[in-house]
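The data blocks that follow each hold one structure.
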Structure 1
């Protein structure tokens, strides 16, 4: 955010090759949204409006798709997205302890960005890694058989790797 509370300008041209690739292709909205999120990290209102204009899909439908699928983010996230599984196996094996440790270490609540901009923590219903529960995923890499202490050690290592 800028100091006046508005989102900073984004370079919409970065998405143009994908918009051209899918132009006129029925059912391509999800692919365009996925690509936009991969480029920009999140789907801002200005970006969603641009996608609606360029694809000819009504803005309400674009927003409906974005809010229906959990994969899409409408708020900025840190460089490293932490997904903590809250499925039955993880819950039974201590995900609440891990959640508390992550929040305490990062000084954030769910879906907030850490002060250093490195991490965003969020809970998910299931990561499908029950055999190594409790589990968290960071940038697509699964970390299993966690305790609160192990989770924090992983975050410390990632932070340290960022500064080296």
Structure 2
């Protein structure tokens, strides 16, 4: 294993929202910072930087992951999806995003990208989630604006339309 010198930059290659990309980063660079500043994926928000608020949640190889607790080098060779991957290329919202809009499930929108990514992962594995399960997923996210009722309603709308 090669030792990396302090402040030495390493090349990190990954697939971001379907595009193979690479950029240099210090080994200590957090994935959230690498996505935002190195690759321009600014939809990933940085809140608490301790993994508590969930605003930085992205999918790494399909699994919801706190990007503030993940080093960029750990995503080497992985498929990373951010909130920018959810809408169609023409801007059409996906069903979960549309349900958030229809149910007033966002206010300031700061927490929304992370919540959308967590539910994208969860609903891919459990498309018929119960209200209790939806609320359980939400325990990993902090929202200071909505009171969560609109978010629960939005996800319930999506689960009704799932096969």
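Values quoted throughout were computed directly from the atomic coordinates according to the rules given, and no laboratory measurement underlies them. For clarity, every value in this text was computed on a predicted model and none was experimentally measured.
Using helix-only ellipticity at 222 nm (-39500 (n - 2.57) for each DSSP H run of 4 or more, over all residues; to 500) as the calculated read-out, with -8000 as its value, let me know the right label among 1, 2. Of the structures listed, the value fits 2. 1, 2: which one has semi-axes √(5λ) of the Cα gyration tensor in Å, for residues 45-92 alone, as calculated, at 20, 15, 8? Of the structures listed, the value fits 2. Among the shown structures 1, 2, from which was the value 18 of relative contact order in percent (Cα under 8 Å, 6 or more apart) calculated? Comparing all candidates, it corresponds to 1.
Here semi-axes √(5λ) of the Cα gyration tensor in Å, for residues 37-124 alone has been calculated and equals 21, 15, 12, so which of 1, 2 was it run on? Checking each candidate, the match is 2. In terms of percent of Cα pairs over 29 Å apart, which of structures 1, 2 is highest? Of structures 1, 2, the maximum of percent of Cα pairs over 29 Å apart occurs in 1.
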